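Every number in this text was worked out from the coordinates using simple rules, so none of it is lab data. Since the model is a prediction, treat every value here as computed from it, not as a measurement. Cβ atoms are built from the backbone, for glycine too; each structure is taken alone.
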Structure P
Amino acid sequence: MTDPTQDPRFLQDPYPAYATMRAACPVQPLPGGSGGRPSYLVTGYAEARAALGDARLSKDTVTFFAGRESGRRLHPAVAHTMLATDPPRHTRLRRLVTKAFTTGAVTKLRPFIARVTDELLDRWRADGLPVDFVAELAVPLPVIVICELLGVPQEDRSEVQRWSGELFAAGKPDVIDAASHSMADYMTDLIATKRTNPGDSFLDQLVAARDGHDRLSEEELVSLAVLLLVAGHETTTNFLGNALLALLQHPAELDRLRKNPDEIPSTLDELLRFDSPVSTATFRFTTEPVTLGGTEIPAGAPVLVALGAANRDPERFPSPDLLDLSRDATAHLAFGHGIHRCVGAPLAKAEAEIALCAVLTRFPGIRLAVPPDRLGWRHTRLVRGLDSLPVML
């Protein structure tokens, strides 16, 4: 038994491998896994949605890895985030976060997002040479926005961005572990500063967040701050790059948005479905035997839900390999499903809407500067994103 996700070609285009696996069986074991036990990969839409909402699939990684020597020294604030908890603790944490992270906060941020987007686009070269969309917009925009939301001082943002990128350095555990400590130590100091000199940032609101007599502990605050900082820009960066690439590879759809930029908000779900910025949902394991998609999964088995594969399931989305901006793709799983659905989804959509509208309006002749098969993809199977996206304006 071989794992097709280990094929180097998988990073360039995972969808043929996903289709082959899904056609054979929508839930199947992969070799390796933890302690010699196989992991189970979910590639079907119905099975993925069921798995994401099944309470028998735990996200409590502390319990799963208890007593297992891994040799890693990942900081607890990174290893034990809200994403790695189950109810009732998860319910409590999410409720406290939601009290501070409202749709109103995103609405207030929209003018700031638009201003930053325009400032970044003003710097794009006008000498006829290629511009790297990822480096010049998709990376800095979400970083600046989430740092502004959390109250990270401007002089610290480049370092915070570097640590965040290193947390996804696949195959480099020492780099990941070191970055986790740098990020957690920084957020610990920033929280202490905000307690002494409170402001009105989202992080200040988290420090003050309460639910009756309940409030976030120091460890929970640091963990949430790290999670929101990393998740708040990594996935949006990938979303922006994947979305523009998809449009550039589908000229008719791109032309449609050039002529009708007001349609961009209604097309974001299809762009998310077509090439999900999160390829595989974060770690889950079965707390008891579970039958999923006709496959019996034993208790204690890791389960990997391939969101990108589920979003290309022809049983749910006809002609799934076709980008169709008129499609109703609101049921996509790019943001997850159930109690762990991405709390920052409204912010990611707002940034994508504003950025894509600005780019297509200001640079209607934008096109790829290199053949698609020469584009490099990030070497991680958790997220799906471009290393760079050279474009001609």
Structure Q
Amino acid sequence: MTPAARVAAAIEILDRILAGSPAEPALIGWARASRYAGSGDRAAVRDLVFGALRRRDSLAALGGGLSGRALMLGLIRAEGSDPDTVFSGEGHAPLPLSGTERAGGVTLSEAERISDLPDWLWPDWVASLGADALPLAHAMRERAPVWLRVNPRRGGVVEARAALSRDGVETEADDHPNALRVISGERRINGSAAYRDGLVELQDLSPQLACVALPLSKGALVLDYCAGGGGKSLALAAREDVQITAHDADPGRMADLPERARRAGVRVDLARPGQPGSGYDLVVADVPCSGSGTWRRSPDAKWRLDRAGLDALIATQAGILAEVAPVVRPGGHLAYMTCSLLEAENAGQIDRFLSVQPEYTETQRRFWTPINGSDGFFLSLLRRNGSD
């Protein structure tokens, strides 16, 4: 595909997304109907679509409208390129620009003042982040870095970097001892020997830092209550010889966890939904949330979230906290986590919990953003008063 044909494909996909389709199904549908598109074409089109969604409103302003065509026109203008080289109508390129399209749009400086967040959410965003509100909104316009966690059960950082490099994945080490930032070759990770052999796992830096911050001693009983794919279970099992039980309301999310644990050289037991057990030294609750800290990775999510959806998530979070509070042993810890930047899901949620759970005391509160971590991530560590 030519660059112009890729833009035409992105326009088609974006129009589907703007009409209400989630991004992933729209991309998959296009790929299945476009057998002529190679892997490089599919990756390039995906980058165009996600780049446009990250900056939807500012690109719409530059392009003069909220459509796939206007977003691509806005993107080309934002990059300082000549739109006529793309909108030529030749071959599979988009049709030439109309007079209205040529005259429409704002200046780049005006577009830079747009937050690229839903209007209804902006007051909450400002209240949550203060002076960092606009810089962090603009940080969500950029592509997120890819991070790996080295599994010390299988080897060290030097060994992992060398193995990845042999398979075309270049990395750089971080101050955090087991974190690697991917510099190039990210699409080769899943096929690399280091990944297949459990030497590395995909995990963003912020949750890696959160897992390291948790109290963990040999033989401890640990419950990963909202386990999902089990990334935190694997990270904690790699740290220390503990007994980990993973639980999720939808057990299908944990389908790959036994194989991932085997590959990583650790053991993770699975609990049935609603039967997590009790008496745990540590319970990790990485609860369902807005995902506002990860909107660089899933930019369409910020445009699909609405007030009713956010309120429902906040109610779910409160319900989960109430569910897990009794399963922590006296003297044990509860780690509440979100990948959100919003106060109502983070500190506000914990403050409400503490007001109705006097047997708990907060011992640690951490908050990471793209400014001091990678994804936005919140951790509150709570101790249940008393002792065995």
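Comparison across structures P, Q (criterion: FRET efficiency 1/(1 + (r/R0)^6) of positions 84 and 172 (r between Cβ atoms, R0 = 25 Å, to 0.05)) gives the highest value for P. Comparing distance in nm of label points 7 Å out along Cα→Cβ at positions 196 and 228 across structures P, Q, the highest value is found for Q. Comparing Cα Rg over 2.2 N^0.38 Å across structures P, Q, the highest value is found for Q. Taking 13 as the value of relative contact order in percent (Cα under 8 Å, 6 or more apart) derived from one of the structures shown (P, Q), identify that structure. So the calculation was done on Q. Quick one: helix-only ellipticity at 222 nm (-39500 (n - 2.57) for each DSSP H run of 4 or more, over all residues; to 500) came out at -11500 when computed from one of P, Q, so which one is it? For helix-only ellipticity at 222 nm (-39500 (n - 2.57) for each DSSP H run of 4 or more, over all residues; to 500), the value -11500 is produced by structure Q.
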